Structure 1
Amino acid sequence: MISTAIRVARVGSAAELAAAVLMMLGYCCLMLAALIPSVPLFAVAAVATYLSDHYLHRKGSYLISCLSRVRAGLSIRFLIRQLLLVLLLARLSLADDLIYYGAIACFIAFYALQAPHGALVTLIRNRRKMPVATRNIDLTTRVSIPDAPPRRLLHRSAEKMLHLDVAAVAGILLSAELDSAAVGFLGIGVTLLAGCGYVAALAPYVRGAKIPPSPSVILGAVDDWLGEYRPETVLYFSGSKDAVYQVNMWLETMERLETRPLVILRERAVLERLAPTTVPVVCVPGGVHLMNLDLSTVRVALYAANVGKNIHLLRVPTMKHVFIGHGDSDKVASVNPYSKVYDEVWTAGRAGRDRYAIADVGVRDDAIVEVGRPQLAPIQGWQGVPEGRMPTVLYAPTWEGWDDNPGNTSLLRAGENIVRQLLRADPPVRVLYKPHPFTGTRSSAARTAHRRITALIEKAAAKRLADERFQADAAELAAAQAELARVEARLAELTGNGTEKGDEAVATRDGLTDVAQHAEIARLRAEWNDAYWRSFPDFEHRVITGPEPRLYDCFNVSDAMVSDISSVVSDFIASGKPYAVTDSAELGAEEFKRRNTAVRAAVILTNKATELDELLAAVRDPAADPLAEDRKELKRYLLGPDEPTSIEQFNTAVAQLALKARTRNLGQESRAAAQATEAPEEADTAEPADGVAAG
């Protein structure tokens, strides 16, 4: 029942649900206490509402947003409590006392202070927003960016300002209980002085040397840096904060380019979630600002997603534009007609070229270049299940998509059947479940299915851990857990997790990556991954959400995978391991294979998932695997040859396209020069116009 209530209320935990109930009951008790009247009951209810409200805000509860939308926001809740306090005084026959008028005057003055406080906070935040935010770009020699105001002034500022009424409320309640106006006016004085002090503390940060330079100065400094750095290859990205993985997957490739790289982002939320990188990053939210940046040295622009804001860079003719995407799959998105706006489309292997030919969406064959997938380098090959270890099967379904096509995801029709079959496998296997990060964002049915699958796996994991047949070395687990804690502590120290971070202006000023530290973090992340998998028994089922461990790390510890039509399948093929794909739309195996290249070497599952036995048999006896050779051929077709390496192919493609851009630009300059030369000659040899005598 509690879990149902949590789901209906859309709160994150039982504690949040309890706080929400306490807050609602608290306001009911406030009304009751004011009407009775009862000062002790009012005081207890007031404490309950203060504490529960504060807790829900600190947790970022969805309920707080809901209350704001129904006009019961933070200010209204405080005002209701204050009005009920005035009602309490009236019911106590104190309407003719000075404390009654003092309380009314206090609350009027207190709310009068909210206006300058809110205006100052908004003004400070707006002035500290940069027209162009950067990382790994040193602007300190060109502009002076001041420190941010102390975090205590701006963090949850409205809540802090409103809570200053605690002194007045407490003083007035004590005054009513003790029949002494002095303590009430003392509380009123503390509240009003604290409110004035808060406003006064904010005032210096809206003027003079405490605010960042004007947008024109910042833009000029960035242009100066661009003129010195002279970027040659740009990775351009626009999207939501949840889509940041689409640009993160290309950062390591950008670091390995043989030309000068630059990352251009369009949304601040993406910049905040961008993975650590040594590549210079420029975030330009404004289209006009982007179009006025000096990108004259850029010759190749790479696009990871097809979005409307791409037009702001696509308009530049001096660079060549390439769609590189964020995965290689048989989804319709992989042959988007939008792709024909680019000079070239880069695919992993021959399969991508053939997809565009079959789709006939206007992308020319000579505009397609096969470059492999540089991101797949960490994926390890497979030599069978190691001796003494239970086979591990990864279930990695994709999300529900933007429409209700039943072929989008196996979660809805087959997910529970797949997991139940794997959990009942004999001999047993370990199940890893790693859903797509967008799972449940659009469809409540997919969200419900995900929760049921999670519950199934967690229940099975607990049952297996209690089974005496499954034993693990406690000392080894403890050592791995200690190692994991050590690495996490060091990573937190290096990355600043759990510490206060500066605002956008300070992040731009100080956002220079220490290359040595960056390398150490990469090494520690590898150590973390190794310790993570050793920190629990290798037979324990696991639900894996969040960015760590990464999908490719899950590939490497798995012996087989079950998934849907998505780039996950194409990437997994790089491992050479057996895999299964669910025909959720029930097209039939032959038609499913005809439509989807990546499943031609897969075990095809129906929604009942009864075919999983074929997959498990291939895992247990690789020598008898009927699809092993098919997977090798499909790997080359989908992902290209192993030699030269993908990063070598990628760098070659960048160099060749940059040469085309330079050739085009030189041609344009030659034509412009020729026209400029011809124009004076035509003027000199022109016949005099009628009625005008030749000089």
Structure 2
Amino acid sequence: MSTSEVLPQGAGYGVVIGIGLFFSAFMVGLTAMQARYTGVSPTESEEFSSASRSVKPGLIASGIVSAWTWAATLLQSSAVAYRYGISGPWWYAAGATVQVLLFAQLAAKLKLNAPYAHTWLEIVAARWGTTAHLFFMSFGLATNLIVSSMLVLGGSATVTSLTGMSTIAACFLIPLGVAIYVVVGGMRSTLLCDYTHTTVLFAIILTFMFTVYATSGYIGSISRMHHLLSEVSKISPVAGNAGGSYLTLRSKNGLIFGVINLVGNFATVFEDQAYWQRAIASRPSTTVKAYLIGGLAWFAVPFAFSTTLGLAAVAFSAVAAANSPSQDPLSSNFIPMLAPLSQNAISEGLPASLAAATLLGKSGAAALLIVLFLAVTSATSAELIAVSSILTYDVYVRYVNPKATEKQILRMSHAGVAIFALVMGIAGVIFYYIGVSMGWLYTFMGVILGSAVCPIALCITWKKANKVGCILGSLVGFSAGIIAWLVTTSALNQKVINVTTSGGDYEMLAGNLASIGVGAIISTTASLIWPDDYDFASARAINNRGAAVASRNVDDELEEPEVEKKGLDVSALSATNETQIDPELDPVGLNKAFKFAARASIVLTLVLIILIPLPLFFAQTVYSVTGFSVWVIVGIIWTFLSAVAVVIYPLWESRAALRLISRGVIMDIFSPGSGKFVAPSSMKKPVE
């Protein structure tokens, strides 16, 4: 057993199998309780895939935090803190928050332009036909595959490093328990599980923060952390940082990582059905609110976690240097103070796990193992339900069985979850054997996915978006990204191209910028020169039963929905039906929500990406104890406020349903069978 294998191998299997099955049983039971006491049951495809489009903003925000908290969120953020100092946590958090904030605009447009769609690809099909649908589906599924591979790689690497558990076994066992409760409970079960995971996540983050900055015998205060980071900066200065210090935002490599992070994460939000799925599941009137709350709350997760464990990993090397063996409080324990880590170990995300084990011994390692497992499984559940929806509605219903019954659609949804759970395990094993780490994959994803970001956003939001221009932009941008990445790798590494050389900062930066930039320029320019004039009528008709039309069958030659060929006024039909079914789909209100989302998300993006970090970057300030104290305290306060927003607030907004369940349980205890929910004849929907 290596020094990093703090826990026995059985602990790894116990967490992966035991906790996985526990949560599966817990969610199965919770789903059964909901069905009995509230009338909500995932026996209909609409409830299974979109939770009847009725979820309130607090639970959606909690789900966003959980789905966006990958293994990489905790491990990679700590790795960049270990590499670049305090700039790493900021650039990781800010560079992956703005996408969720900006996605609020797409969520508002989704409710306005396609309120009954199950996937974003259905909108592409309704607007541009089969060719575009299949083309962009390849980007969507590639996004889900890469995200899932990162989840499995990061989770299995940590489990292996802490327990010695077989990586191959972890790759397959991690999705197993998740698939069980997703199949049983569907989208609503996924969101409830997300809430549970988010609650545990914030509890453990706050535990680590107060241990490091208040009670630890090795660090124990902000001033002590500042002293240790200053000592390490003298012993091993950071290349590209002002004064070689860990205590500055003037970090050249940190800024480069920030750009890569920003570009790459646009792809994994805008092209990932998991985020569209939450927008679809949310109530129309509160969709924007949910995404703004979720984005701001998520910022605290990587920022607080990496400012704690990432910097602690750096500080522990100073403790080892400062203390003699006789003074070292860990000299007789199972793990020594941390020696400098190799680049491979950093890329695998090990600074956080080693810091947790050094900080709290086996209990710290176990806490990190649990929180990582929960992060991986919650994000995995989001990917499983997302891919299941694509396989069901964009493959099975559209191309295989357009007249599928409710029962057949539900059966295909279940099969889609099981199929992709197996694919996730296989993909994780493949990347493991070819030597691709989570860190490498994280910085590479924008190279191959970034080109489709702008075209997809234009398709959903802009009536002038040109089909050919957007497809061409995605294709040429993809090629440009690959070429720029390979050419830069060859030029900077004596024409040696392999996994190691291609993962450098400048190599990935070139590929990411070329991909998203070329895709955006071509698609936007083509749309301005040859603008379409699309009214989104066929998109509003998607799955709109009251309109008595369906736009999923598009003639690929004429590129117009069947309803338009028949001369029907889809816009009038859709608008009439929407008003009758859901008053929250009022276009005036949804347009106001979109404008608010645009203003709020753009302002917040400017603050997080430009107004705060860039002046501090150019100032070249190395922070004193006071400056660093402000930095840490702001992180602690932000974490508390985030916990209130995504842990306490969802309970408050669901108080009526909780009272109903509690009353039903009590009634069943004293009079078996009397607590079962019976919907009043006037009630159209079950209690949410």
(message) Tell me which structure, out of 1, 2, gives 26.2 once mean count of other Cβ atoms within 10 Å over residues 91-98 is calculated.
(response) 2
(message) On relative contact order in percent (Cα under 8 Å, 6 or more apart), which of the structures labelled 1, 2 is highest?
(response) 2
(message) Quick check for you: by mean count of other Cβ atoms within 10 Å over residues 235-242, which of 1, 2 is greatest?
(response) 1
(request) Match the computed value 16.4 of mean count of other Cβ atoms within 10 Å over residues 115-122 to one of the structures 1, 2, and report its label. (result) 1
(message) One of 1, 2 was used to compute distance in nm of label points 7 Å out along Cα→Cβ at positions 219 and 395, and the result was 5.3. Which label is that?
(response) 1
(request) Using percent of Cα pairs over 32 Å apart as the calculated read-out, with 64 as its value, let me know the right label among 1, 2. (result) 1
(request) Tell me which of 1, 2 gives -16500 when you compute helix-only ellipticity at 222 nm (-39500 (n - 2.57) for each DSSP H run of 4 or more, over all residues; to 500). (result) 1
(request) Give the label, chosen from 1, 2, of the structure having the highest value of FRET efficiency 1/(1 + (r/R0)^6) of positions 339 and 379 (r between Cβ atoms, R0 = 35 Å, to 0.05). (result) 1
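Taken together, the values in this text are just the output of simple stated rules run on the coordinates, not laboratory data. Treat the numbers as computed from the prediction; the structure is a model and nothing was measured. Cβ atoms are built from the backbone, for glycine too; each structure is taken alone.
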